[in-house]
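Quick note: the coordinates plus some simple rules give every number you see, no bench work behind them. Model, not experiment: these values are computed from the prediction. Cβ atoms are built from the backbone, for glycine too; each structure is taken alone.
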Structure 1
Amino acid sequence: MLTPEEWVRQHVVQFLIEEKKYPSSLINIEKELIFNGLKRRYDIVIFNSDGSIFLVVECKRSTVPILQNTFDQIARYNMVLKSQYLMVTNGLNHYYCTMDYEAKQYHFLRNIPDYSKT
């Protein structure tokens with residue numbers, strides 16, 4: 001069903017495929033994960049060719065502002081997924097981060113790398 005959040009998710013997938021050149025075979029959409037015994041669903045995950053996770057994307061509908069709780073949500077998911085990059089978007093505003101697991105922090109970026117640069 002094309003909900004407002006699904007509209008954002010589909011546009012992000014097209015952006016990742018068309019603009020960033022990520023192969024659709026490495027993109028996984030809306031799968032379940034278990035965090036602290038609770039079932040959750042991530043929006044989009046992009047895998048590296050070795051099966052590790054390259055990017056986790058959290059999508060919100062365009063009327064939902066991106067606030068700290070959205071970053072907290074993706075950070076909780078990433079405790080399980082261990083992605084190299086994170087993206088949070090509501091279709092209008094996009095935020096990109098890279099993870100520094102050693103320092104236990106993330107760094108904001110202007111963009112995520114194209115597939116050819118990974």
Structure 2
Amino acid sequence: MDDKKRPLFMIGVVCEMFSIHPQTLRLYEREGLIHPQRVSGARLYSQEDLEQIRMIVNLTKELGVNRAGVDIILRMRRRYEALQNEMEEMMDYLESDVRSEFKKRIKEVFEDEE
């Protein structure tokens with residue numbers, strides 16, 4: 001689904017979903033923990049924002065982590081995901097390189113038999 005067709009949620013709806021006060025979401029935004037879209041001054045939250053908020057609420061309410069700890073955990077998570085993506089790209093490259101080398105060797109073997 002392209003970005004223009006993804007659902008966006010207004011602050012009131014998001015607050016109801018997570019049983020939090022609008023000021024809490026504004027605080028998360030001020031502290032750089034979330035980055036909602038702005039349309040005519042209104043904050044609109046994407047599905048990705050909701051996942052981030054869910055994690056923040058879980059860390060703070062359920063696990064008792066303070067916001068500074070949440071910030072560190074979120075940054076570490078982003079680094080982990082970036083490293084994981086890099087590793088997957090490297091594995092894909094190596095796999096294609098090995099496949100290419102294998103095809104080359106097979107071709108050489110059959111050419112030698114002729």
Structure 3
Amino acid sequence: MNSNTPDIDKCDCTIIHEDIVAEVRQHMPEEENLLDLADLFKVFGDSTRVKIVCALFQSEMCVCDIAALLGMTKSAISHQLRVLKQSKLVKNRRDGKVVYYSLDDEHVKNIFDQGLAHVSE
């Protein structure tokens with residue numbers, strides 16, 4: 001940046017707008033909820049987990065099917081599914097010896113769709 005160009009991202013004021021701060025503070029979620037939300041977004045920070053969620057939009061699948069789809073080991077997929085399950089993003093059901101995974105609820109698809117729409121802009 002040219003040294004003669006002002007830095008428009010820098011705020012040089014020292015005045016705190018108490019009315020704005022008070023209004024925003026009233027609408028801020030509780031700290032614990034914000035921490036939980038940050039943890040949820042961390043789960044989406046892994047491309048393998050994002051691929052698994054995307055696959056589960058189409059159909060419930062077992063570990064073997066997901067591993068074949070993504071070209072990964074069953075162990076690696078199982079690990080990621082465990083993380084997704086702990087975060088309440090996926091659920092499972094047993095049918096004989098096979099365990100099928102699916103999205104936990106419609107919220108998961110909504111979160112994913114909103115994120116995808118944002119990055120596609």
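Set 1, 2, 3, criterion distance in nm of label points 7 Å out along Cα→Cβ at positions 15 and 71: the highest-scoring structure is 3. In this comparison of 1, 2, 3, the computed figure -6500 for helix-only ellipticity at 222 nm (-39500 (n - 2.57) for each DSSP H run of 4 or more, over all residues; to 500) is attributed to 1.
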